[in-house]
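In what follows, structures are represented as structure tokens.
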Structure 1
């Protein structure tokens with residue numbers, strides 16, 4: 001399963017209820033520069049203080065409370081993580097556009 005998660009061309013993060021990182025795939029390692037061994041078991045917000053914490057906590061809590069997926073489009077919030085933009089299509093932007101899917105796990 002780990003090999004499948006690491007070959008995805010998308011970032012995958014699994015958090016516990018206290019926002020500690022349980023899964024951090026190779027996409028996240030490559031674009032963030034943070035190795036999985038350095039973030040697993042650690043609070044996501046301790047490593048990325050630029051994250052919109054209040055907004056993200058609200059989205060995560062609502063998704064967990066309602067037991068439903070939630071989304072955020074790059075059109076509403078262009079990025080969550082400040083990953084360098086390598087796309088020739090959007091090369092005028094400093095950071096990679098990101099769509100976010102939040103799925104509560106049981």
Structure 2
């Protein structure tokens with residue numbers, strides 16, 4: 001990148017990154033005023049309006065708009081709790097739960 005020290009393996013990834021510097025948001029939602037730099041984020045946002053939830057949990061009936069939320073959810077079933085409070089040692093399966101917990105300290 002000519003504006004920061006980041007490097008990329010492909011010109012496609014570089015072009016996507018450069019939108020951060022330009023502020024350009026070429027993916028515009030037709031349902032609301034939001035716009036996005038990244039096509040994947042835009043696609044996930046569109047699902048808010050369509051109600052589509054293509055990422056289904058194979059352990060329960062829940063389904064999600066994006067894969068990241070499915071992966072976070074699946075830790076509930078596995079019992080894995082990778083997020084640990086440095087102050088009291090309590091562990092959590094989702095980062096957002098640790099952040100919420102940290103407010104009590």
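Laboratory data are not the source of any read-out in this text; all were calculated from the coordinates shown. This is a predicted model, so every value here is computed, not measured. Cβ atoms are built from the backbone, for glycine too; each structure is taken alone.
Below is a table of values for the structure above.
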quantity	calculated
Label whose coordinates, when relative contact order in percent (Cα under 8 Å, 6 or more apart) is calculated, return 11 (choices 1, 2)	2
Rg/Rh (Cα atoms, Kirkwood Rh) from the coordinates reads 1.08; which among 1, 2	2
Structure responsible for 0.85, with FRET efficiency 1/(1 + (r/R0)^6) of positions 23 and 55 (r between Cβ atoms, R0 = 30 Å, to 0.05) calculated and labels 1, 2 on offer	1
Highest-scoring label, criterion being mean count of other Cβ atoms within 10 Å over residues 7-14, among 1, 2	1
Of the structures 1, 2, the one that -8500 was derived from, the read-out being helix-only ellipticity at 222 nm (-39500 (n - 2.57) for each DSSP H run of 4 or more, over all residues; to 500)	1
